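Scrolling down, you'll hit the structures one after another.
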Structure I
Amino acid sequence: MRLPLLSPVGRVRVASPLSRAGAVCAVLGGAVTALVVARWRPLTGLDREVAVALHRRAVAEPGFVHVNRLLTDWLWDPWTFRALIAVAVVALWWRGARPLAVWVAATALFSALLQQGVKAAVGRERPRWADPVDSASYAAYPSGHAMTAMVSCGLLLWLLHRSGAGPRLWRVAVGAAAVSVLGVGLTRLYLGVHWPSDVLGGWLLGAALAAFAVCGFERWQAASAERRSA
């Protein structure tokens, strides 16, 4: 049994604007990364201002801190997203879409390696507080939660689109993905474990990677279809 597929030509047409969007996100993500590395004062000043304001609010609202911890540690934890990707990969493999399964798994793995590599290269310290409401280890930039959520949701939406999901299901899925991506970033900021630019960088780099992964597979599949029909 194979997944229902859209026309390769139609997918390539969709991939063209998506590739441009991916390029824009890559450029913006690179720019944010460069500014973080350079410690550009307007950016670091804004980071500090937003982080301090959110931390003051968090210290005054321990109940809401607990809610944010539950969301970031369970519902929107990177391993939750990776588990969803793993389920999708197994389903694709079982249904016979093995090249797609391998591609999705490889993209998720590359995302994890990329974020850890950038963290090690940039080496940015996390916010430090005299009265922290939560803790996190390793380098701050980019936010692994934000990047993993963006890549995972992007891949899952792509797979849903390829399966021919109806408009109602599609709208629900897009809404859930948007809430998850935005929500996980906001929880990391509210808990005081990231600077705003960490989350922004994670979103941009994740969006670029997801877009390039989608476009790369669609173009490969279209080229394969052309070779078979030649």
Structure II
Amino acid sequence: MADRYFSKQTFAFLSALEQNNNREWFEQHQQEYEDLVRSPALDFISDMSDEMPAISRHFLAQPKKVGGSLMRVYRDTRFSKDKTPYKTNIGIQFRHELGKDIHAPGYYLHIAPGECFVGVGLWHPDAVALFKIREAIVQKPEAWLAARDDAAFSEHYELVGDALANAPRGFAKDHPQVDDLKRKDFIGLANMSEATVASAKLRPLVVERYRQAAPLMRFLCQALELRF
């Protein structure tokens, strides 16, 4: 396993890409992208494939250039006013083994200048998955609170995401966990510094943060009838 993956030069490249977000510049700096972004990201993913089974055997670390855990650098601009072609962050996702077929919780790592964090949970689940999670909160409130308020999780993570203004249809407005029932996303974020990302602390810290999120991930998986 490698000790370090990314460097200050990685962040310098991402900053330069943000300032020169066009195909001509990117093609001229393709080798830098390979050396500073894609290759170290794939090395990190490869090493995480040895770590993930101890976190959960049902989440995949796939070190492939296309279709694996490394998210595409190309933006989908079809429905966006912003037509810049490239993402200016590194996105790494460890999806559930059934994640290609259904909405499932996942593990995530986001690396960008001034914005580095670990993410866990479920972003924009479809109506069926969202209903199942809300039902699980209602049916097993103690289990939900134990997951949400777990000491190790709460110390490092913040639950974020979109929410409804009012209680969702079919759920009581005065339910004790109504604020959680309003959630449209069930995402936990834990910030880290650029210095940590560029150091030998990165992989051990990511593994630690993923372990600390086990109560939330287990609750979400069980709500969706998935193995954790």
Structure III
Amino acid sequence: MNIKAFFSLFFLTLLTFLHAQKMEFKAPDYSLIQKNIEDKNSEFYYPKLLKRLKQNDTLLTSNQYRHLYFGYTFQKDYQPYKTGKKAEEVAKYYRGEGISQKDLSKGIQLFIDALDENPLDLRAMNYLAYLYHLNKDDDTAEKIAGNFHGLLNAILTSGDGLKCETGFHVISVTDEYVLLNRFQMETKAQSHNGKCDYQEFEKDKYKIPGFYFDISRFYGRILD
């Protein structure tokens, strides 16, 4: 079973949820999020939330996932342009090179290390779940996949992507492609106007011409 097939059920569940909610969206209130994640008495206190995420807590709420995702931009470790220490090794797995049963433990540890370096790396989280599945540990795979989709849901409920003013809020360019991959959409071109990236699709290929992504949280930052 390939990675797309493995996650299809989870994604179908997510889309069903969003449809039931009539695709309601709300742009993140970053000032409120910052206030909440810095309050030690709040359920959104960031160190506690991050610990629960790393422990694959299955009881995190959608609002807690929003605080985890968007709140990460207030953490000192947030470096949206940073390349991971083992980026080349990780890239080999993304390309499907050398994945064999005997190398699964090594691959799992590699992606655990990648998430230690950047706990909000959605692509790495998604792939780690897949590796656990290949290693016949579906219990752990499903927990990690649940976290992945909880964080992805934070993006999907931050806008509708149909115009810049209501673009999906993301905290890295990579997350744009993670979302598009989950929709199994291919882009023809990318452009930006400072606040938003625009991912354009081939004409008439989908029901919409493209998606807008709000990149205001990191656009213009000095490269780390």
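Just so you know, all these numbers are worked out from the coordinates, no wet-lab data involved. Computed from a predicted model, the values in this text were never measured in an experiment. Cβ atoms are built from the backbone, for glycine too; each structure is taken alone.
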- Note on the structure: Value -11500, calculated as helix-only ellipticity at 222 nm (-39500 (n - 2.57) for each DSSP H run of 4 or more, over all residues; to 500) from one of I, II, III, is from structure II
- Between structures I, II, III, where is mean count of other Cβ atoms within 10 Å over residues 143-150 highest? I
